[in-house]
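There are structures below to look over.
Just so you know, all these numbers are worked out from the coordinates, no wet-lab data involved. Predicted, not measured: the structure shown is a model, and the values here were computed from it.
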Structure 1
Amino acid sequence: MTEGMGSAPDARTAEVWRAFGTRLRQWRRRAGLTQAQVGARVGYDHTAISKLEHGTRKTPLPLARRLDELLTAGGDLLAACEAAESEAPGGARDGGGTARGATPPARTVPLPGEPVGGDLLSLLPPDTVVPTTLPTYGLVCPVHGRDGCAVPALADVVALHADFCELGPAAVSCPPLDVDTVHALTALLAVCLRADEERAWPGATVVVERTLHAMLRWMALPAAPYQRQLAPLAAEYAQSAGCLRLLWGRNATAMAWLDRSLVWADTAGHVGTQVAALGDMSTLARLEGDGPSALSYGGAIRQAAAGRHWAGALSDLYLARGHAVRGDARQALGHIERAWSQMDRAGERDEAEAPWLSVASVRLRVESGAAGALRDLAAATGDRRLALRAVAATRSALELLPPGMHSARTLFTVRMADAHACARDPQAAVAIAGPVLDTTEVTAATLLGRELRGLHSRLAAGRGAGPEADEFLRRLEAAVR
C-alpha cells in the first residue's frame, strides 16, 4: 500500500532524501525489525519502505512521525524529514514544493463507486429525528469541538446536503463551506449510525458513501483549504463507511474506506478515529483468516495512541482475539488481563480523544472484546473453563449495553449462545439463540451471519442433544448456508 507516498525526488533532491533514508535504515536495524515488519506496522508494503531507505521516494511528515514513534527514534527521524524538506530545492518553508504544514497528498487507491438512488429524505427512515445540538452520539462538531452548537432542522439538513452533493467532478470554483453545512453533515452521520444500530438499516451505507464521494469532490478543488477543513469529518465518515461495510459482510470495500479514514485522521490529528479504523482493520483481517495482519493492526493501535490507557486496552483486546483464533492461550489470556488492567486506569481524557466512547464505554468494549477472545479460544482449544469465562464476560457486556443498541445486543446474544455451545451445553445455546432466529432476518455474509455459522458448527459437532436442538440446528443451517 503505497498510495500516500511522496513522489520520486528529482536529481536535485535525491541527495537529501538518501541521507534521510540512511538514517531510517539505521533506526530500523537498531530496532531489530525487517522492512516488511516496519511496513506492516505503519500500513505500507515492504517495497515502499525499501524505496524510502534508498531515497527514491520522499517521506511525508505524517509517515515520518509514525516511523519515529515505531522505531523509538526520539524525534530524530521526524527532525531529519523536516530538514530534508527544508533543504531540498522547492521545499522552503514559505513557498514552493510541499511546504511544512501543507496538506499531504490524497491517496489514489480506487474507492467504492458512488451509490445511486433517491434524494436524502426518501432514503432516511420515516421516523427520523435529527439531533438539535452537537456533540451527539459520539460525534463532535469539527468547527466548535465540545462547546456545543445548534443543528439545522431536518428540512434544512436535507437541503444543505443536496447542495453539498451537487458539486460536480469537473467543478473548478470554490464555493463557501458554511458552518451550517458542517453541522448538518455531522448530525446526519449520527442519524445514520444510530438508525443502523437500532434496526440494521442498509440505507445508512448509501447515505454515508454518497456524502463521502461529495467530500472527495470538494477536497479535490484547487486553491481551496477544503481538504484540511473537511478532513476531521471525512475521517469519521470513512471509518463509519468501513464499519458499515464490515457489518454487512462487504469486506474488500470496507478496507478501502478504512484505509482512507487513516489518511484523513492523520491529517486532522484525530487519534480516536485512527484507533477506531485500525480496530476495524484488525477485525477484517481476522475474519479473512489473516492472523499476522490482525495482530499487526491491533499492535498499531498502541503506536497510534502511545501512553493512552484506553487505547492500550483496545490494542490488547485486538491482539487477544488475533492470538485466540490461533489457539494461543498464553498470549491471548495475557492480553485480556492487560486490557482489564488498563481499563481500570482509563480516565476523563479518553472521551475527549475518542468521543465514540460515550456511546459504548471502555468497560463495555473491554468486556465484549474479552468475551469474543475467550469464546474463540474455547472453540480453538476445546477448554470448557474458557467457554464458561466467555459466558460470564458476555453477560457483563450485555448488562453494560445502553438501551437502543439492538444490533450489538443481538450479536452479543448469539455470542452468549455460542459460548454455551463451546461449554457443551447445547440446550442453553438453543434457548438463548432461538429468539434471535425467530425475530431477526439473517444474511449469511453479515457479521451476525458469521457468528451464527460458528454456533452452527459447534452444535453440529455435538449432534444428538435432543429433538429440540436438532430442529433448531436444521433451521440454523438453512439461515446461514
Structure 2
Amino acid sequence: MYKVLLVDDEYMILMGLAKIIPWQDYGFEVVATAENAKDALAILEQGAIDLVITDVTMPEMSGLEFIEAAQNQRYEFEFMILSGYQEFDYLKSGLQLGAVNYLMKPVNKAELVESLLKVKERLEERLEHKNQQEMYREFLLSQWVNDELDEREEEEVFALLEHSKSPWRVILGHFPREYQKQMSTWLENEHQTFYYFRNLGERISFMIIYQGGEKVEKFTHFTQELLKETSWLMSVSQPTAELEEVPEIYRNVRQIYQLHQFYGLHTTHILLSEEENNSDSLIDLSEFNRLVVLSKPTALKEAVKKIFQEVLTLGTAPEDVRHIAFLLFMDIYRQLGQLDDEAYLATIQKINKAITVNELERLLLTVIDEQKEPATYSENIQKVLAILEKNYQEELTLKRISDELHLNVMYLGQLFKKETKRSFSQYLNQFRMEKAQYMLLHSEKNINEIADEIGYNNTTYFSKMFKKMYDVSPKEFREIRE
C-alpha cells in the first residue's frame, strides 16, 4: 500500500477525504492527517510518505510553502493540492512544483480516483527506476571498495560522492535479518545513502561508506540500541578525507572483521581500527597483495616462501603466524578462489589447527597450486574476451560490451569474475599494462602517447594503475631497464 498524508486546517474536510473513497481498493492507505504545515513536516520526518494531498490556504504556512519546504529537505513524494477558490496563481505555482492535479472543493470522487491512478503509475515508474539505480549504485560501490573499477566507473563513483560529507569511514558488519528495515530506514533518514546489504540466510551483512565520519557515534549508538544483545558485529575504519584512500581502508577494516570472525572472539560488538593487531607489522605483505591481483601463481608461491622465511627469521609467535597465514589465504580466496564453501571452511580449520610454520606454508602453496584457469570459457565470456582484445585501445567498459551482447551488465560482471577470477576492469587493466610494458621497452613513444594508444584518456590514471601493479611508475620502469 502506498502511504497517504492529508493536510487541511479544517477537521471535517480531513475526515471527509479519509472516507470519500475506498483508498485500499486503489493501492493506497491514509496513514496520517495534519491540520497545519508544521505538523505535516513533523510527520514526514517520522517515515516515508508516497502521496501528500494538501489544502492551499492554511494559516502561518500555505500548502504550497509546505510542499516547497518539504522538497528542499529532500523528501520525495507525489502531491495534489486542494482549494476552494479557482485562483490561477495557485494552479500555476502548484504545477511548477510538480503537482499531479489541482482539486477543487468539494472534491469530485471520479476526479480523485483518476488522479490516484496517475499517481500510482508515477510511483511505480519511480520505484522501478530507483531499484535499477540502487542496483547499479551497489554494483559500483562493491567494485570500488574492492579496487575493481575502470576509469569511467571511477569517475561515476566520485561524481556520486561529489556532494557527500567528508570525512568518510568504511563500516562492515552483520546483524539478524529481522532488523533490516529499521536499519535501512535509519540510514535513509540520515541521508547515508552509500551502502548495500547482502542476504546471508538468517543474517544480513552490510557495507557502508559513512559520510561525516566524525559523527559515527550516532550510528553506533543507534545500532547498539536497536540490536542490543542479539548476534551482531561491525568493524569501523578510521576516517579519511581522501576518497582515493577508501579501497585501502576497506581492505584494512575487512581484515579486522574477518580476523575477529576467524578466531571466534566475542569480546565486543564494535571493532575499531585502532584495535587492529599489529603482529604482522614487521612482515611486508604488499608484494604478495600485488601478485594476487596480477594472478601470477609462480611468483605468488615465491612470495609465500619469502614471507614464511621472514617469519622464521623473526621468530614470530604461533598465533601471529596463523594470523598472517589467514590474511594471505583471504587474499588468495578473494581474488583467485575456486573453493566451494566446504573446502573454504576446511582450509580455515587447517590454518587454525596448524602446529608448525612449515605446515602453514605447505597449505598455502597447495591452495595456490589448486587455483587453475578453466580449460575453456563459456560462450559469453569468450565473446567478451574477443571484443576486449580487438577494442582495448578504445574507451571500453563492461556496460558497452553487455549492451552489444544484449546481456545484463551486473550478471555479465559476475560471470566474468567467476570464470576469469578477475573483474573485467582488472583483466582489462592487466591486458593494457602488458601492452604498455612492451611499448615502454621497445618504442620511443612518451608516456602520454602510450597511455592514449592503449585506451586511457587520462595519463594520470594510467600512471596510477601502472604503479599499483608494478610498484614503479612507467618512467621508472623504462629507466630501470635501460
Structure 3
Amino acid sequence: MAKDKTQYTCNECGGTSPKWLGKCPHCNAWNTLIESVAESPSAPAKNRFASLAKTAEVTTLADIDATDVQRTPTGHDELDRVLGGGIVEGGVVLIGGDPGIGKSTLLLQALDALQRSGQKTLYVTGEESGAQVALRSRRLGLDGSQVSVLAEIQLEKILATLAHTQPAIAVIDSIQTVYSEQLTSAPGSVAQVRECAAHLTRAAKASGTAIVLVGHVTKEGALAGPRVLEHMVDTVLYFEGDTHSSFRLIRAIKNRFGAVNEIGVFAMTERGLKGVSNPSAIFLSQHSEPVPGSCVMVTLEGTRPMLVEIQALVDSGGPSPRRLSVGLDRDRLAMLLAVLHRHAGVACMDQDVFVNAVGGVRISEPAADLAVMLAITSSLRGKALPKGFIAFGEVGLAGEVRPAPRGQERLKEAAKLGFSVAVVPKANAPKKNDKAFEGLTIHAVERIEEAMSLVRQLAD
C-alpha cells in the first residue's frame, strides 16, 4: 500500500510547502507550517484545462443598478448596530471569541427573535447535541421556541439541509467542527476550514440565506484557522470581555455592508445577554466627589461616542521606575511622560506610573493623550480635577494639542450626560451660541503648557 504523501500548510495564509520550513514562503510568517495529508487531485492534470470557459459580459459601473441592501433586524439593537442595521440577505458573518464568552447564547437569542418575527431559521450545532441546545434555550427563558436545530458536522449533509429547508438565516456552530468527505484531513485543519467556509459562502450567495459562522480563537486571541477565512466572509465580529465581568463587547473588524470598528455592549444576565443602551455608565466610576488621578475623556467606537474614565496612580519608585498601562498603549505612555517633562515641567523620572482605562475598555486612538497627562498630573499633585470635568485631544512631541476627529459629537455626548467643564483642542472648539452645548463650559487650548496652567486654575 502506497504511503500517503504529506505536505505542510500555513495556518496564516493557507499556502502549502512540500517540506517543513521555519518561515512560510508565501506570507513570511514564522512557525506556522503544520503537517497534513496531501489531497489527491480530483482530476488528472492533463484534463484540468481541457475546456476553456467562454468570456463573460463586462458591465460599466454607470450601467449597474445599485440599490441599498435590505436588512432584517435581529431584535437586539446592539447587535444590529455592529452589523450595520441588521442581517443582509446572502451575507456571511464570522463571529469569534473566547470559550464561554456568550457567542452561542447571543446567536440563539437572535434566532429566536427572528423566528418569532416570521423568519425561517436554522441552528446547526456541531459541538453540542440538540438536547443541550434545548436546555440552554429553556435557561434563557425562550419557552416554546420554534427554532429548527440540526446536530450535524458533515458539510454535504448541512448543504443539503440548507437547500431543502431554505432558511432566511442559518448559524453554523462552529466552522472548526465541520468537515467534508472530499478531504481526508481532520476537522479543524486548515484545508477543512478553508474548503467548508468556501462552500458555505457560495451556498449563501446562491440561495440568499444569511449564514453566521462561529469561529474558535487561538490562545493569542486571533481567529483560528487560515487568514483567508476572514477574507471570504462579509463581516467579521469579535466578542470581547472578561469572563469575571458581566459586560461583553462585540466589535466589528470587517463589514462590507456597514461601518467598521462599531461596538455593541451587552450585559450578561440570568436570562442571557441584554443590550446596554448607555454604555458610558459602565466606564465611569460612581465617585460622589472627584478624586485625584481621575480624568474623564470621550472616545469614539465607530460612530458612537463613549465617556471613559482614565485613572492614573503616581507613586514613589525605586532605581528602575515602572510604567504600566491597562487598556492603553504602554509605548505611548512613555512618550507622553517625556512630553510632560520637557514641555510642562512635570517630572516623573523617579516615580512609578500606573494608568488604567476603567471598565476593561481598550483605547487605541491618540485622542486619549490629554486626559492621560491630566490624570497623571492630578495624581502627582494630589489634587482632584473639578467635578464634571472632561478632556480629550492628541498631544504631539512638540507639546502641541492636536484636534480629535468628530469633536463636536464628543462634546454633545458630554453635555447630554451633564458634564460642565471641558478642555479640548482649539480646532475642536464649537461656534458660539450653540444650544447643543448649553451648561458645558468649553476651554480651547493649543499647547500642553496652556492646558496644565488652566487645569491648575480650575482645581485651586
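One of 1, 2, 3 was used to compute helix-only ellipticity at 222 nm (-39500 (n - 2.57) for each DSSP H run of 4 or more, over all residues; to 500), and the result was -18000. Which label is that? The read-out comes from structure 2. Across the set 1, 2, 3, volume of the Cα convex hull per residue in Å³ reaches its highest value in structure 3.
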